[in-house]
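Next up: some structures, all given as structure tokens.
Please treat every number below as a calculation from the coordinates, not as lab data. Bear in mind the structure is a predicted one, so any value in this text is a computation, not a measurement. Cβ atoms are built from the backbone, for glycine too; each structure is taken alone.
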Structure 1
Amino acid sequence: MIRLSKPVQVLEWGRGTNTTNQNWTEIAKGRFFGRPKTKLGVTTLVVEVEGSLNRNNDKNEFVKVMQQGEGMTPHSERWGEVAMGSIAAVKNEGGKTVLEITVPTATKVGD
């Protein structure tokens, strides 16, 4: 379940040729900005990024959204996967970077 009050990490799939050099790496850390919008079963998550976006693999837009104490690790300090989707847009609004992620699968959101 996605918790809007918890911090968020966004990870991208590495740019490699095999599983030794191709893995998930953090590209952004931040917080959710507003409530997610759902249209025709596709949920759009908006993340306000702290700092800058550090992308290494421009060929693949697929990302993983992680939150602390969620996913397979409830009530812990570890980060767990809460959603997977694609980067829809990267915007600069008022000096801050905003990342829009579309999630095509069922998504449960809580406060």
Structure 2
Amino acid sequence: MAFSIRLYNVSDDPRKLNKTLGEYLPVENVRPTDIVDLMNPSFILDYKESYTTKNYLYAAAPFDRYYFITDMKIDIGKKIIISCSADVLYTYRDDIKRINANVVR
């Protein structure tokens, strides 16, 4: 199963709902490692030095989610293994904005 991702540099606070994404680097032929954990997946990419400076990504279908990059390992065969953690705030921002809530103290 290969798909595409977009790599970003995000400097916003992780608790911010609407992140400032800016320009991205597209990456094709991304493969997940072994069994996929949708909340904390790992991906295998072909090595490019420009990828090593990124800290955020969007994984296209079938994931269709935004992730913080938590770890990056350079592997043999010019591969990079990226470990991620889901950014549930930005991924579900449209649903969160539609919520009407009353806070009582």
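Taking mean count of other Cβ atoms within 10 Å over residues 6-13 as the criterion, the largest value within structures 1, 2 is that of 1. Work out the source of 1.03 here, i.e. which of 1, 2 gives that when Rg/Rh (Cα atoms, Kirkwood Rh) is computed. Label of the originating structure: 2.
Comparing relative contact order in percent (Cα under 8 Å, 6 or more apart) across structures 1, 2, the highest value is found for 1. Percent of Cα pairs over 13 Å apart, for residues 30-77 alone computed as 60: which structure among 1, 2? This figure was derived from 2. Taking FRET efficiency 1/(1 + (r/R0)^6) of positions 46 and 86 (r between Cβ atoms, R0 = 25 Å, to 0.05) as the criterion, the top-ranked structure out of 1, 2 is 1, with the highest value.
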